[in-house]
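So, here come the structures, one by one.
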Structure I
Amino acid sequence: MNTGEAARRAGVRPATLRRWAREGLIPQYNGSWTPAAVGHARVVARMRERGHSLREIRQATDEGRLAFGYVDLLFAPSEASYTLARAARETGLEPALIERITTALGISASQVDSMTEEDVQLLRYAAAVLSAGFPVVAMLQLVRVYGQALAHVADAEVRLFHLYVHEPLMRSGVSGLEMADEIEGMARELLPLASPVMDHIHQRYLQHFVEQDVVGHMEADLDDGAVDLGRMRVALAFADLAGYTRLTEEEGELQALDAVERFVEAVETTLPDEARVIKTIGDEVMIVGSDPAAIVDWAVGFQSLQSERPLPRIGIHLGVALYRDGDYFGRDVNIASRVAARSAGGEVLVTRPVVEHAGSHLEFERIAEVKLKGFKEPTEIFIARLGGEEE
């Protein structure tokens, strides 16, 4: 491509681009503007926007620190040719609804009036979903879940590639150009694998949760009857590591992080089929399931296997939660969290509704009715343990 087109794609003036080439800031430039050369120019432009000097950028280029930056060359450039009004005409969606959908997907407000063909095709899919009868409020929540989940996936992909591929290459002493070639080659092989892997995992989880939903609806109808739209009767558990802050101070952040990773992995790999991790916040894990007996069985068994300090502490409650955007909210969620905060390392604390739904092979020792933070009414709390277990 010519210098004018290369400058347009890099987001700088042609004179600036020619000057960068003369000063050796674009090592891929050898008299013609290849995609690799333009990609590096875009990285240089971004670095300049962030206030870095040309000397700093040249040094970073020589050391290979910018080599990962132009892997985005593997993504075909898209022309922004749709205004909001044109996108509305093309899809049949109201402009206000398009703005809500694009915001949920992470498209900034400044980009809504300059959408690409791919963006509009996504809106056509949304229009088809609505035409099939799916409610708008449900679709917007689903779109937000997609956006948040895939942003998390993409962030992990980039950070892990940087930590385990880019950083080792920099330490190996290869030149910036060799590093760029190697990274681009690896990314070109790996990128096409992401979509089929995620699609397969999605299908497996979808089948699993459809089955769980059918069973959950039946049991809810037999038990307490239906609850309000958007509210679900679920077992809620919070688990964290007692003394995690002290561990961080005594052993350092890396040692503490290793302990958290082992803890979260142990939780995820031992949970019953009826339960799943909803989110992790620091060393805390939030778990939701349809079967309170299965969760309390898991918690007691999980604690019996723990010997490494800091020991986990777990709180469980059964109640009604408000489901929004893939997460659970409400009074009963807060109760479960407060119960967990009351427990000590190695303990499983539960509320009265959990005791009433648990198996007879467990023992529950009533502690007291306690005032949980933020609640006026006291909550009855029990320690759960295996039957016949000595104190």
Structure II
Amino acid sequence: MHYFEYRGGELHCEQVPLQRIADEVGTPAYIYSEQTLQRHVRVFDEAFQGVPHLICYAVKANSNINILRRFAEWGTGFDIVSGGELFRVLRAGGSPEKVIFSGVGKTADEIRYALDSGILFFNVESGAELDLIQDIARQAKKRVRVSIRANPDVDAKTHPYISTGKQQNKFGVSLPEARALYRSLRQSSNLDVIGVSCHIGSQITEMGPFEEALESIRNFVLELKSEGLGLKYLDFGGGLGIPYNAEEPPSPATYGAAVACKTKDLGLTIILEPGRVIAGNAGILLTRVLLKKNQGDKKFVVVDAAMNDLIRPALYGSHHQLWSIRPQSQKETADVVGPVCESADFIARDREVPMLQAGDLLAVMSAGAYGFSLSSNYNSRPRAAEVLVSGESYRLIRHRETYEDLVRLEE
């Protein structure tokens, strides 16, 4: 659910009319609802109350430090995949002791930075990475906490670009290789092997893949424990989907019950890495219609947001609902496109959309995750502003870039 709704014939975020934000901040702009973010964190956390757990928000979904600061205040941990994300978390006041570091290509500098910062543990994704961490730990004369990311070869039944749990994906190591790596670390003087990790993909909308992965990882954990390995954590990743259009993903409660059922007797703390399910429906991209044009029978609505602002439709063929700022009963079939010089620059294709005119505002829904964080300066377009709404007020949490910002690091 979310707190974007029509009040008095006008679309609001919580108690703030979006027209007001557009008038004062301009467009395009990402707008987030703090109440929605907080509710999603609470609901996801409550889904796991039956087992020891730690919620580690996936920073890559939306990494604005003002939003990360809210998560830190609410007691959330963080899943990071780069040194830059660690920097953001620490700058936002996040506890390094609640940070886990995933990713297949951590650099030596990133590993040292995370080690010096005192993060909870590294999710190791290859034998080569394990060797690198051991070398760094030896040089630093420190012990490093690690978990190995085991790839269970499960089809998440999601877009192939966000599937991470099959053998053809670059993430983690196969179960036989993971088994060998765990056994090789029994006598390590530099590494503390404290967990097992598994993450099969993103935007998963059915329980089958999760249940299959749970069964596989459960058996793997039981095998390791029978061999005397002292595990403390099972990191089951994230991936729970959200309704962009007609999807009906499992609720956090259903997901949590399934995870608890398979893990409550393992004696481990369960770590979850929700990202999209927390931030996705908590944000929109607000854009303004520049003009309308026809090519024969083909209709185009040209808006001031482009693929550099929201690349998901071009990259994944994704669907985002489009809401007009004021309810509009008249519809037409058109492409909603941006100004970027690419035919891939579209928000919607052949979609029945509100009958809009130049100057009208349009809300691109469910854009809070992987919206701004995937944005760029393609075509030398300044990136959008970001706004956080809290009840009856809002804050500008990222200023719109200027032309000077585009060249600041080049001169």
If mean count of other Cβ atoms within 10 Å over residues 287-294 computes to 22.4, which of I, II did it come from? I
If helix-only ellipticity at 222 nm (-39500 (n - 2.57) for each DSSP H run of 4 or more, over all residues; to 500) computes to -17500, which of I, II did it come from? I
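Any idea which of I, II comes out highest on Kirkwood radius over Cα pairs in Å, for residues 31-134 alone? Show your work: numbers first, answer last.
Values: I: 16.3; II: 14.3.
Largest calculated value belongs to I.
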Structures I, II compared on distance in nm of label points 7 Å out along Cα→Cβ at positions 63 and 351: the greatest is I
Of the structures I, II, report the one carrying the highest value of distance in nm of label points 7 Å out along Cα→Cβ at positions 47 and 247. I
If you rank structures I, II by percent of Cα pairs over 27 Å apart, which sits at the top with the largest value? I
For distance in nm of label points 7 Å out along Cα→Cβ at positions 271 and 343, which structure out of I, II has the highest calculated value? II
With Cα Rg over 2.2 N^0.38 Å, for residues 143-190 alone computed for every candidate in I, II, 1.43 is reproduced by structure I
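Looking at relative contact order in percent (Cα under 8 Å, 6 or more apart), point out which structure of I, II has the largest value.
Once relative contact order in percent (Cα under 8 Å, 6 or more apart) is worked out for each structure, II has the highest.
Read-outs: derived from the displayed coordinates by stated rules, not from any lab. Not measured: the values here are computed from a predicted model. Cβ atoms are built from the backbone, for glycine too; each structure is taken alone.
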